[in-house]
Structure 1
Amino acid sequence: MYPNPAAGLLMLDFKNADKWLGQEIKIMTVNGQVLLRHTITSKTDKIDISSLGRGLYFIYGTVNGERLSLNFLKL
């Protein structure tokens with residue numbers, strides 16, 4: 001995931017993980033509120049985070065029992 005911190009677009013790299021294609025991930029606040037849902041459409045996927053306020057956010061997803069858990073800072 002890059003850049004971190006980010007302002008407009010967040011890039012996710014799934015080059016070695018085809019299993020994530022077509023899967024949904026969630027962007028959540030520190031309080032657990034889901035703000036965005038995004039379906040992975042390519043091995044290098046972009047998420048528009050420009051609508052989010054400044055702060056710390058978490059990205060969560062699950063596929064075949066494998067969990068994705070990342071965090072990023074929105075500027």
Structure 2
Amino acid sequence: MSYNASNYNKQGGAEAVIGGVLTLAGSINVATGGKITKAGTQAAHIADATDAVTPAAFNAVLKALEDVGILASE
């Protein structure tokens with residue numbers, strides 16, 4: 001009988017693989033230059049808002065957050 005761990009560190013220890021659910025009781029600190037991705041893709045840059053943010057611009061921000069998994073999609 002063999003055992004395959006769901007959670008492990010890749011060779012060298014620079015990457016942790018989580019095969020299940022990761023529950024954090026604290027916070028996540030993304031270092032300068034770090035990024036949050038979904039399937040290796042980072043959300044595109046969202047232009048700075050002006051004084052009058054249009055619904056389309058606001059929806060674009062929500063869509064970008066949904067695409068990287070920060071917000072749940074409908």
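FYI, it's all coordinate maths here, none of it is from the lab. Keep in mind that this is a model prediction, so the values were computed, not measured. Cβ atoms are built from the backbone, for glycine too; each structure is taken alone.
Just a few scattered comments:
- Calculating volume of the Cα convex hull per residue in Å³ for structures 1, 2 picks out 2 as the one with the greatest value.
- Answer label among 1, 2 for the case where mean count of other Cβ atoms within 10 Å over residues 25-32, calculated from the coordinates, equals 5.8: 2
- If mean count of other Cβ atoms within 10 Å over residues 1-8 is computed and equals 6.8, the structure in 1, 2: 2
- Computing helix-only ellipticity at 222 nm (-39500 (n - 2.57) for each DSSP H run of 4 or more, over all residues; to 500) across structures 1, 2 gives 0 for structure 1.
- With respect to distance in nm of label points 7 Å out along Cα→Cβ at positions 9 and 33, the largest value across structures 1, 2 is given by 1.
- Parent structure of the calculated result 20, given that relative contact order in percent (Cα under 8 Å, 6 or more apart) is the read-out and 1, 2 the choices: 2
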